[in-house]
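Below you'll find a set of structures to go through.
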Structure 1
Amino acid sequence: MQHSTLANGLTVVTVPLPGIETVAVGLHFDSGSRHEPDALNGVAHMVEHMVFKGTHTRSARRIAEEIEDVGGSLNAYTSRDTTVFHGRVLKQDVALAVGMIADLATCAVLDPGELEKERQVVLQELGEATDTPDDIIHDHLQLAAYEGQAIGRSILGTAASIGALDAEDCRAWIAAHFTGGRAVLCAAGAVEHGAVLELAERHLGALPAGERAGPSSPRFTSATHTDRRKFEQAHLALGWEGPSVTHPDQTAMQLFTSAAGGGMSSRLFQELREERGLAYSVWANHTPFNDTGLFTVYLACAPKEAAGAEELTRQVLADAAVGLDEAELARARAQLKAGLLMSLEGAGGWADYAARQWMTRGRIAAPQEIVARIDACEVEQVRAAAAAMLAKPPARATVGARRAG
């Protein structure tokens, strides 16, 4: 792995992978929905859509045809912390991939007429999410966990905020947030660092410098969001404030998450589904952000079972924080290590891993370092991290469920 920094602050990272005939390229910006002002909620996601509607050098049709003419793919996504443009091509087409990704990020036309059409697409996307209880409940939980804060708002925005966005809002967002100081270009696979560096300089060297997103202090609010619509199943999500991506307890929390609700052998699955038959779907997840984290438990059950299922979920978690044993920890270690190493068996996994490592830590930890960290985490550390987290009240979201108690 090599890295270089352009004069405008953009970092270029390459990961050569012997025996690979393809290249995965990703342009990551340290800017996502949590950086939006309230009135512009959804603008980052709208920009992600709009850049594919045409640039000053390529029409929307040409964007699609040019990448598919070489058998490649091109896409983008928005998270709360980042906006990412990524592509996959054969090794001889890396210049095309970098050029097209740079074109999307720097030369979008943002035609008002196209914006009106894409607005309808995004509103349909929002409507689909709203009509899907096991999807929208996670936005409800995020809102309950960080009430009144940008990190708590939906990535998609609201019908009102999406309806108010215009092309100038999108232009201003790109100018302020798609800057060299916020960006990492990562290429993995059949790559040569000097060649990628030259492409970055040619296509992205003119980006304004800008700066990384400033530090923030999210406030965990432990609120409750209740959606009283009726569905065949009740949906429940509980969330506790967890460690950030760089917090010392991050590894311990990932291990606890796996043991408590990471698979069919987990305590939550075994107790709620296998032993009691209370829930068809139940799992736990920990999402680490740059400066906080959210430990989530989700379950779906019959509405009449919702209160009992919630009470049992809390008890299972409390018991795990006290009684997690060595066998469970060994299984969780194996799951985390396998998940990491399996994700790095392709160029796309490496490109994403290296870019995220650089953006969150300012360096790229070798996978062996992560594995060693997992192996070194003892059961007492996992119990302590879980107990400290669970000692605080959770955020709570329900769709069609009766309140416990």
Structure 2
Amino acid sequence: MSDLSDKLKSLGVKLGAKDIKPAEKPASEASAIEAILGGGPRQTPLGETYVVEARYPYGHAHGRAQLALQAPRRVLAEWAREPRLAKLAPADFVFLDTETTGLSGGTGTYAFLVGVARFEDEGLHLAQFFMRDPSEEPGLLSALEEFLAPCQALVTFNGKAFDAPLLVTRYLSHGWQPPFQGLAHVDLLHLARRLWRDRLPSRTLTMLEAHILGAGRSEEDIPGWLIPEMYFTYLQTGDPAPLKSVLYHNAMDVISLVALMEHMASVLDNPDDLGSEHGVDLIALAKLYEDLGNQSGAARLYVHGLDHADARSEQMPRYVMLQGIQRLAAMYKRQGDWPAAIELWQQAAQHQDLEAHLELAKCYEHALKDIPAAQRWTQTAITLVVEGQALRLDGQPLGLYERRQRLAELGHRLERLEQKEKRYGS
């Protein structure tokens, strides 16, 4: 298949669209677009664009979440390293998602549909700026800049890697300064990966809608990968009917961004209200809290996660449970709480965790000065490796090279412990 930029050229489109005069739509085609998509044309200082708008009352339900920004955003701001997020009003946020002529970006890729939403006095205002023809790009970009003007924070999903750089490129191609400078940018994809990668098979927005927000989409929705081709078909045929599904897909993406950020902020601020449905989520939150320096909160979440029914019934993935044990035990170790750390390492050792055996051997040797116990744990570790029972975190056995390397290290440790025992015993 030819490059998408080549397709635009074959339709008479000049990349960059600097010298293109807006094409006049035949009355029949214009009325067909309005009848199918709703909305209508809007005049801007730089030409015409097409906009479809909708409004939702503040607090409108979207699955289990709401279209509102009521939850404290202190932890969210700390994670995003954007202190401003904690203090901004709901009206200061803009939620953005694009539909483009290609999924790889680049200077020849257009954002033919940009969906944005912001809170106003009566609720959430959703606007979708649609490029009926590539010659309308200046008008679309002008209308988008006007919509963004009152806002101080941008919320996207994979927008740092795709949507924002693409739009920056489109503004620069016209010699304009992009309107994103100075905006705090929160990319919810990165946080979704931190919170749910150990539970969900993927972290697409539709997956999060279904499994996190409890929201579904109608049969009108389409896969995102089909959208570029549908736009090219529209440019070739002039038939706007398939675009109704494209606009629906984009609108749901933007609406879900709003609900998802509110849900994330709520979970991060008060994880104890998360409930007991998924212990995996508690471990993920504990790791995030620990990385943010909240040691007491992390320890509490680790304890709750490891005491969860998922962990006790071994329904929790092995690597998640062992990561939780190792990180909590390390916290106890730093605090000098050896009994608590030993209890956790012994629990992990029952699952053939080689690292737990090593931690026990080191603890008994250096902290408790119990050389015979250190020898026993070292010898047990050697037996696990020799018999092929030592497992990685993912439950897979060690490879041949790793087994040889570990045996050499363990043999050296055992020899040193034997020498210590002789010295202390003499």
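Read the figures in this text as sums done on the coordinates, not as results from a lab. Values in this document were obtained by computation on a predicted structure and should not be read as measured data. Cβ atoms are built from the backbone, for glycine too; each structure is taken alone.
What the table below lists for this structure:
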read-out	value
Source structure (of 1, 2) for P(r) over Cα pairs in 20 Å bins from 0, in percent, computed value 23, 41, 25, 11, 1, 0	2
Distance in nm of label points 7 Å out along Cα→Cβ at positions 64 and 376 - highest-scoring structure of 1, 2	1
Origin of the derived value 1.00 (FRET efficiency 1/(1 + (r/R0)^6) of positions 96 and 136 (r between Cβ atoms, R0 = 41 Å, to 0.05); candidates 1, 2)	2
Structure with the greatest value (metric relative contact order in percent (Cα under 8 Å, 6 or more apart), set 1, 2)	1
Source structure (of 1, 2) for mean count of other Cβ atoms within 10 Å over residues 72-79, computed value 19.8	2
Highest-scoring label, criterion being FRET efficiency 1/(1 + (r/R0)^6) of positions 192 and 232 (r between Cβ atoms, R0 = 41 Å, to 0.05), among 1, 2	2
Identity of the structure behind 0.05 (criterion: FRET efficiency 1/(1 + (r/R0)^6) of positions 216 and 384 (r between Cβ atoms, R0 = 30 Å, to 0.05), calculated), options 1, 2	2
